[in-house]
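Just so it is clear, none of the values below were taken in a lab; they were calculated from the coordinates. Just so we're clear, the structure is a prediction, and the values are computed from it rather than from any experiment. Cβ atoms are built from the backbone, for glycine too; each structure is taken alone.
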Structure I
Amino acid sequence: MQLHSKLPNVGTTIFTIMSALAREHNAINLSQGFPDFECSPKLLELANKYMTTGFNQYAPMQGVSPLRERISEIMNTCYNSHYHPDSEITITAGATYGIYTCIAAFINKGDEVIVFEPAYDCYVPAIEVHGGVPVICKLKFPDFNIDWKEAEAKITSKTRMIIINSPQNPCGSVLNENDLKTLEKLVEGKNIIVVSDEVYEHMAFDGAPHQSASRFKNLKQQSIIISSFGKTVHTTGWKIGYAAAPAELMIEFRKIHQFLVFAVNHPLQMALAEYLSDKSTYLELKHFYQRKRDYFVKLIKNSRFEILNCSGTYFQLLSYKKISDEADTQMAIRLTKENKLASVPLSVFYKDKTDNKLLRFCFAKKEETLEKAAEIICRI
């Protein structure tokens, strides 16, 4: 049998590789983005409640009404932006799935998609598998901000989509109000859809509000918001997220969605809807993670690593340029094997493997985990 791979240059994701390496060498795993602490006992009680009271068959294709209504409430609360629960919100099997579905719904062969790198690793493969052409704009090192003049110069008659991500994974940078207003003007009157990856929407630090694409009236009409509950309620393994978009975009999104996954875990949707009725569950999250960021940074401030600014997410970038000139992939592997601490090299988030001697560390961990990791970092 002769196989013709649609993704001939794609292998196993770096997250799988580094987590496996961490297990093999019994290393502290700060590579993959998941907490090492449990979610709320109340949320688990609610999950059990809905499993034992008959919510174990298919959920509606678009998601259960209580959760879609809760998302509409959250977006009103956080961004003063209304999405109709019935026609403009769909529950997805996580955010990666939601992004893939957006690309599957709107990108045809030869369509160009502008991607800002370093980028979460699902964007480019999804574009390529649908015959699209990724057009790369690099965020400006070391602050990882967007050069909008460069972005504008990359727009052509073939541009069909721009993917933005804020707070940004893997960098921890955030887009400000001027960024979104500039983007709004850039796409106005053009046949371009903006996919706004807002998975870390409730983790913008230092008093700066998260600038959702939904805040901007005209931009909202051309945007699909993708987010996830996994990061918000510490349940990355549940793989439940959502898409929010104007009805005409959502119609096309659902055409693909219904044949990919059709419906998402029913009892867990019900549990999330009830749990999130307490607004503190998401409004206080930024303070929770800012304390973790500040604690981790305090612990490693006297190390030989250079600490880059982290304005959002739960990832901290560290530069090792004063320690070694080896490739970041080799540094990450050596750190895991020899020092028992797993991280992620940043070059894997670039199509051309740009290496700025940076490693990404996840600080969504217990204090004792961060203390053990910091002790290793300070010994190097």
Structure II
Amino acid sequence: MPKYPNTISSKLPKVGTTIFTVMSALANEHKAINLSQGFPNFEVNPKLVSLIHQKMKEGLNQYAPMQGVPQLREVLCQKMEKLYRVKYHPDKEVNITSGGTQAIYSALTAVVRENDEVIVIEPAYDCYVPAIELNGGIPIYVQLKAPNHTIDWNEVKKVITSKTKVIMINTPHNPMGSVMTANDMQELEKIVSGTNILIISDEVYEHIIFDGQKHESVCKYPRLAERSFIIYSFGKTYHATGWKMGYCFAPENLMAEFRKVHQFIVFTCNTPIQHALADYIKGCDDYNELAAFYQNKRDFFLKQIKGSRFKYVPASGSYFQLLDYSHITKEKDTDYAIRLTKENGVASIPTSVFYHKPLDNKLLRFCFAKTDDVLKKAAEKLCEI
């Protein structure tokens, strides 16, 4: 093979393999219980799996429309109206995507130009900043405030400039498990009022929220909805992260730009799964049971580790629980996460990796979207420390 001089300059020089891949590989290598990567280990509803098989047998195996199967877009708009009392047009204001990550990338690509500033609330899910930078944007960081991981809106105001194009929010939050309140939405509304600032709202855990709290979607606030891309995930809702299926809502003018990008990234998404989801959602609203289901998981896991040396505040949403290990060791969270995997047989995610400059709060993130037997075994190992 001929050799050529290495003249490629990386567009993402600081980016390596994601922490999720690293920790899952380490868990596999050491046969550890994997509570690091966020995926359920229980089965998808057999009815939904059967519907996909049925749609494949019916011959629905070719390209779906670029926007997504019409029946699915219609039932999603009906769901939005039912849950949030907001009307979106199924043809003009919703698009099916290959997961939430692709939706976020497409939204950023649609609106961010060279040197535009995008406000990112840290810690932030790791796909946000690379997508901003690949589009020539500049991430501007604001940190959540301990101990409840809330947003200081005065700090957000301070970093807004004439170059601010987008504010990115995430509720329920990954990795911190916090949720935004009605007051948060009202503060955000005040900040963007009279500006051209857009919102990208990552709401993939919308149904996984605990202790009687309600999900505050930006769609419930008209002056936010008119400027927002809202990102959702079928994978999180239906225990099927490997399907990589999601969707995005946005007003018509924003959705038109979103689709210009979407069509050249993936064009369209899995056809039989879309048809199956349309039928399933039309006849079943079991997403309303997710909050109780996962709250039971959270409570079971926390009860099992009650006698451990870890400290915790119960997560308010998502299927992740933070554990504070500061009473155990002063090691960096990245080092301790590795040692915990190798020596104690439980894999987690260190939260410092979700900051642009690692901030070590001695917190590890554990996924409790697992069967009770797995959670119990993991807890036993954590209690032995």
Comparing I, II, where is distance in nm of label points 7 Å out along Cα→Cβ at positions 126 and 366 highest? I
Please state which of the structures I, II yields 24, 16, 12 when semi-axes √(5λ) of the Cα gyration tensor in Å, for residues 158-253 alone is computed from it. II
Identity of the structure behind 22, 14, 9 (criterion: semi-axes √(5λ) of the Cα gyration tensor in Å, for residues 134-181 alone, calculated), options I, II: II
Note: FRET efficiency 1/(1 + (r/R0)^6) of positions 142 and 246 (r between Cβ atoms, R0 = 35 Å, to 0.05) at 0.45, derived from one of structures I, II, originates from structure I
Comparing I, II, where is distance in nm of label points 7 Å out along Cα→Cβ at positions 230 and 358 highest? II
When you work out distance in nm of label points 7 Å out along Cα→Cβ at positions 238 and 286 for each of the structures I, II, which one comes out largest? I
